[in-house]
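A short reminder: the numbers here are calculations on the coordinates, not readings from a lab. All values reported here derive from a predicted model rather than from experimental measurement. Cβ atoms are built from the backbone, for glycine too; each structure is taken alone.
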Structure P
Amino acid sequence: MSHFDFDPAATAPRQYPLEVAPDTFCIRALTPSVGGTWTNLNSMVIRGAEPVVVDTGMVTHREQWFEDVFSLVPADELRWIFVSHIDTDHAGNLIEALARCPNAAMITSRGESFRVAASLGVPFARMRLVDEGECFAVGDRELTALRPPVYDSPYTRGLFDESTGVYYASDAFCAPIPGAPVDWTDEIDPDLWAEGLARFHHASLCPWVALVDPAKYQAEIDALARRAIGTIVSAHSPVIRGAAVARAFELLARLPAAAVPA
């Protein structure tokens, strides 16, 4: 077998869609990470009157991703594909999804739309532009584009569904799974969760966080925390629910001063 035959999806435990709120599902995949841990590769489906996919996973898990999404929403019924930003772990299956879902349009920011058109060849006619803080209707609910406090692309936008209290945070709140895969962060030892979250953010997502103005950074966190968020779906973490949501905001607030082991 050559290295081109390697199948990452075949090396990880299978995680099936997880319902995190009524008609709202986390689409999950896993990839091995450092020190024997696992990293989530999550996206989301909102199965409402006008079904929405939130991010499109990685190309390395393409077959599994489409199997999971289409088990929840038939291809011709999908209406919207919200992409937080077009890094390959968030938009890996975007082009095929647009091809296979003829009634779906991509939702992105105005700034990201130019990169989408230039890099991926998506026509502006297949895009709906929604900028920071803007709400948009998708049939039976309104969704709001809200940038998380930390990110690795300035184009990043998260997505908040006030009707369910679910916030898709893109890369923010990322943390590895130490040991056996789990569904929720409250199944992880609290100290290991805190250490892993700090390490992931400082090492890969936002090393710039050590340079920020603490007061301005805290204001960003407080503004998001004031929303009625009951569940956080991060692209790279088990799902955060209940009391763990407040704890997650506390851990994020500590990042500028966090001491991360080498």
Structure Q
Amino acid sequence: MSISLANADHSSRPSARFLRNIHGAKWRYAIYRTNYDSALALAWTHTLHAIRAHIVTSIEEELHNPLSWMRISAADHWRIRNDPSLCPAVDPAPVDAVKAQMELVVHDDAGRYDGLSVEDVREAFHALCTGDPAGPSVAELFANPQILSVWIRAGLPVSADVCLIVDGEVLRAVSQDLRNEYGEGPFVKAVERLPCLGPDYEGWFKVALTYLWKLVIRAKNSDGMDQVLPPKRRTTGERPIFNGSWPMDMQLESAGIYPEDIAAIEEAYARGE
């Protein structure tokens, strides 16, 4: 006999939580293309498609893995795990609503954006968010922290916290489906509009395509992405490509355990010590 979800709590669905957190008819990412090499023109088209496709796949995941969010009894949970055919159909309406409200705002103008630095993109993004060219720039806000509030233009979607940069490194990583030596990737670069800069954080980071949807709410509800990002790897000097969590090697490093320590322990164990 199938299990009914009539009395189940659907408020825990990722799509339902997302819809409660956004305001307005649309939610979107601002994407800035900063590389216009003709040899990477096809890579640009591929990258835009990949960004959209990965976001849609992430949104739809709850339909294919309802046990990840269902609030049902432990007995029913185990019954479904043992016999997936018992799982009731999940209403796709909230998922469809999230997808329908998604929009990518692409800034693709070689005359304006070719070769822009992270700082330049941040200023362009900030101007887009405030809608006030005469207002304080990000650089002025950093220099004058006593400016307590910066108005966001009316109707701006929630993704005013971060924008995305697609440069040559991103184009090659996405179009060639590249991974680093830790198996992380492909990625785009995410730039915080008003970051808390520090010696270990320049206000931007690489984010996995698979995490772009969740990043919208994560960035909105954090006190700054520097609070949640893993630090730079000791071995490479680069921050891991962020997918919402710290990779195991970074968890071990944070506990003071390094690869050479693990190797020594394994060797000692093999010798029976």
Structure R
Amino acid sequence: MKFQGQLLKMKTQFQSPVQYYLTLSGDLIHLNELWNRKITLRHVGYECVNCGSDEPIYSMGFCKKCFFESPYASETILKPELSKAHLGIEERDLEVERQIQMQPHIVYLAYTGDVKVGVTRESQVPTRWIDQGATMALPIARTNNRYEAGVIEVLLKKYITDKTNWRKMLQDIPPSEIDLMAYRDDVWDKIPEEIRGSRIDAQLLDIHYPYTPPHKIQSFNLTKKPEYQGVLKGIKGQYLCFENGDVFNIRRHEGFRIELDL
């Protein structure tokens, strides 16, 4: 069976384990059912996630022009503390920026091989944590907009990283002595009192994946190697893991047009 289309990040359903669906244009392929199946990925072109052009993908699924012009690729996507929509100040497109920034956001702690702090729209819970490959997540604050969440994140980054180390995440080291609630209580005491009112006392979420860590991890991409064939052995975050520890980063390949042979 063969599918072809524009690759987007996998859609997920929060179950135990997480259910994954590969998105190829209008097709959704249930990947959990392909466990131990040989599949072939083949790079056949590009399709920008914003304008649909066949220009090479520059970053985040965008061609170079859209990456520097689209409000969906603006700096505030990665740095919420720079958000200005709440002030009525436009960065690239104020209407779009208001839609993204002027809604409730969650500041959270997660375990992805290390404890990290992050920000996400409340509507993206728990999808954001699944996409990062977190095995535990704990919401610690709720804000009215993206800027306020970004300010809290900046303060907490003095004590906890905001980055995910993809190798550590895929090594799937058990967090045997990690207590996210203790981390929350410890760092929360270190931020200004006027911000503490946004704190929420939420339940810890455990996330299980259809994944067993390989002995060795090595990534490949379809730019250097336009065709890959292997047996699917696991899925975690937005990574496919094949036999021999080969891993494929879906997010890095958003906007690629690929053929999938089953």
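So the values come out like this:
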| item | result |
| --- | --- |
| At a computed 24, 17, 6 (semi-axes √(5λ) of the Cα gyration tensor in Å, for residues 140-187 alone), which of P, Q, R | P |
| For 1.05 (Rg/Rh (Cα atoms, Kirkwood Rh), for residues 108-195 alone, calculated) the corresponding structure among P, Q, R | Q |
| When FRET efficiency 1/(1 + (r/R0)^6) of positions 92 and 244 (r between Cβ atoms, R0 = 25 Å, to 0.05) is computed for each of P, Q, R, the largest belongs to | Q |
| Value -11500, calculated as helix-only ellipticity at 222 nm (-39500 (n - 2.57) for each DSSP H run of 4 or more, over all residues; to 500), assigned to which of P, Q, R | Q |
| Relative contact order in percent (Cα under 8 Å, 6 or more apart) - highest-scoring structure of P, Q, R | R |
| Comparison of P, Q, R by distance in nm of label points 7 Å out along Cα→Cβ at positions 116 and 204 - largest value held by | P |
